[in-house]
Structure I
Amino acid sequence: MIVAIGSLQREAIGIIRSGDYDRVEDAPKDFIAFRPLAENLPVIVLSGSGSERASRATLWAIEKFAPEAIISFGFCGATKGDSISGDIIIASKVTVLPGTPFEWSIGDATNSLDPDRTMLLAARTAVEVGGLDYYNGMIVTVSQVATTSGTKRWLGEAFNATALDTESHAIAKIATEKDIPWIVIASVLDDSEFDVPKIVNRTGFGPTERGFMAYLKHVVKTPLDFPALMRLGKSSTRARASLTAFMISFMDVHETLTAGEDLSESE
């Protein structure tokens with residue numbers, strides 16, 4: 001069994017709708033989890049945003065499901081000019097940058113982790129088979145969403161990072177400690193030149209979405225953010241579609257690769 005750990009419902013809804021899933025009723029009240037009815041689909045665990053939530057969700061998922069492998073998945077911000085919304089980022093490495101943006105410095109990125117080679121091969125094969133646009137590169141986990149284009153570009157230049165998120169290193173760290181193979185897959189939501197409205201920052205909050213009224217009140221107070229929010233809505237649709245297509249392709253490829261490994265070992 002593979003467990004896919006994400007943060008928000010909007011990232012996972014396409015995957016859930018693509019197969020038969022039942023909600024896990026005994027999941028912790030601040031998480032959401034879905035168990036597949038078919039073996040070729042992953043368990044979905046949604047933690048909410050931020051490393052602390054991601055760590056707790058990963059530990060719970062390992063205890064609950066005893067997974068053979070873990071996928072960290074979700075949306076990300078691009079840190080280089082080539083990536084656009086909907087592009088898949090396959091993490092060749094993940095690292096963490098602690099503290100607030102005012103405290104970040106080049107020497108602070110620590111604890112780089114490398115994904116499992118078989119999972120990495122399956123991910124690269126899956127995007128090729130699925131015809132998805134993708135990039136390989138380092139993903140930096142930060143404590144809060146980088147909302148300005150200048151901050152995102154600085155992260156790309158200073159750390160040679162391809163993208164940033166707020167959860168993946170926490171998931172990878174625990175999987176590594178538990179000796180469970182893992183991979184980090186992210187779909188670009190906002191490109192490196194896009195300034196993200198601050199209302200989008202959900203770090204520390206659960207997996208459910210803000211309601212329509214929250215965004216309406218924000219637009220009334222900050223009408224200049226309306227075009228950016230409309231653009232993000234369209235970007236979210238593209239990013240979600242790419243994640244869904246990737247996950248379906250990955251599960252098929254991973255099953256084929258691991259079956260081949262099992263056959264070789266038996267011989």
Structure II
Amino acid sequence: MSDGLDRLLASLGGAGGAGGHHTVPNGSVRADIGREGRKGVPEVILADRKRPEDALAAARAFLDTRGRAILSRVPESLVERLRAEHADCQIETFERSGIVVLKRSSFVPPPPGGRVGVLTAGTSDIAVAEEAQVVASEMGCEVLAFYDVGVAGIHRLAEPLATLRERSVDVIIVAAGMDGALPSVVSGLVDVPVIGLPTPIGYGLGGEGVAALMTMLQTCAPGLTVVNIGNGVGAGATAALIANRVATARARASSESTEARP
């Protein structure tokens with residue numbers, strides 16, 4: 001192999017940090033245990049497309065090295081196996097989204113971060129929005145969520161937006177299916193970044209979230225960015241990265257202001 005490839009491989013190996021990757025005992029899963037330290041986002045194990053043995057092995061690797069494992073879209077049969085294998089852990093299950101969070105008593109939570117607002121157009125959008133909420137919360141953010149405030153009854157939006165403004169949220173996630181109009185409405189009214197989260201709700205032409213995604217991509221309201229259909233984990237991670245960076249800057253500015261006082 002060339003010297004250039006050797007240097008690239010050495011650089012990539014160092015990027016994970018000491019012990020940045022870990023091969024679990026069955027040999028088919030590499031758990032990126034260094035991800036949270038490297039980029040501030042914990043690994044989330046997508047369970048419904050994996051063999052149960054692989055999901056269990058990945059969860060075991062994260063619990064053994066990080067003290068916490070987060071799994072998304074977990075079938076009920078796998079929830080029972082997780083409970084049986086990790087009776088020593090605190091286990092939180094989120095029924096709507098299918099997320100499961102396991103924590104050992106040794107787990108050290110992240111420091112308090114920023115503030116994230118979450119809005120859904122309808123109750124059918126809550127399952128995907130809950131993924132975003134859990135991820136942002138596990139990244140240290142305070143999450144304020146309001147459901148069923150879509151454009152079919154736009155008056156319902158007034159009180160939640162007023163609350164989010166009063167609480168000075170740093171970013172807002174807006175989940176919507178069907179026509180996907182709510183994120184653009186919100187983005188036109190607030191002065192913080194908005195993340196559009198299209199959900200696979202709808203039928204006929206443009207159904208299953210396609211029309212919602214296209215509406216959000218074609219927004220004329222600046223400040224709106226969009227994730228893929230049903231990507232609650234991605235929306236939550238992106239929102240938390242923004243909010244936590246803002247929280248860090250806010251704390252630094254407060255500290256500098258205090259030090260500058262006579």
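In table form, for the structure just shown:
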quantity: Distance in nm of label points 7 Å out along Cα→Cβ at positions 40 and 232 derived as 3.7 - corresponding label from I, II; calculated: I
quantity: For semi-axes √(5λ) of the Cα gyration tensor in Å computed as 29, 21, 18, the structure of I, II it came from; calculated: I
quantity: Rg/Rh (Cα atoms, Kirkwood Rh), for residues 120-207 alone derived as 0.95 - corresponding label from I, II; calculated: II
quantity: Given 2.8 for distance in nm of label points 7 Å out along Cα→Cβ at positions 112 and 144, calculated: source structure among I, II; calculated: I
quantity: Entry that produces 21.6 once mean count of other Cβ atoms within 10 Å over residues 48-55 is calculated, selected from I, II; calculated: I
quantity: For 14 (relative contact order in percent (Cα under 8 Å, 6 or more apart), calculated) the corresponding structure among I, II; calculated: II
quantity: Answer label among I, II for the case where distance in nm of label points 7 Å out along Cα→Cβ at positions 64 and 80, calculated from the coordinates, equals 3.6; calculated: I
quantity: Test item: FRET efficiency 1/(1 + (r/R0)^6) of positions 72 and 152 (r between Cβ atoms, R0 = 35 Å, to 0.05) calculated as 0.95, pick one of I, II; calculated: I
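Laboratory data are not the source of any read-out in this text; all were calculated from the coordinates shown. Bear in mind that the values here come from a model prediction, so they are computed numbers and not experimental data. Cβ atoms are built from the backbone, for glycine too; each structure is taken alone.
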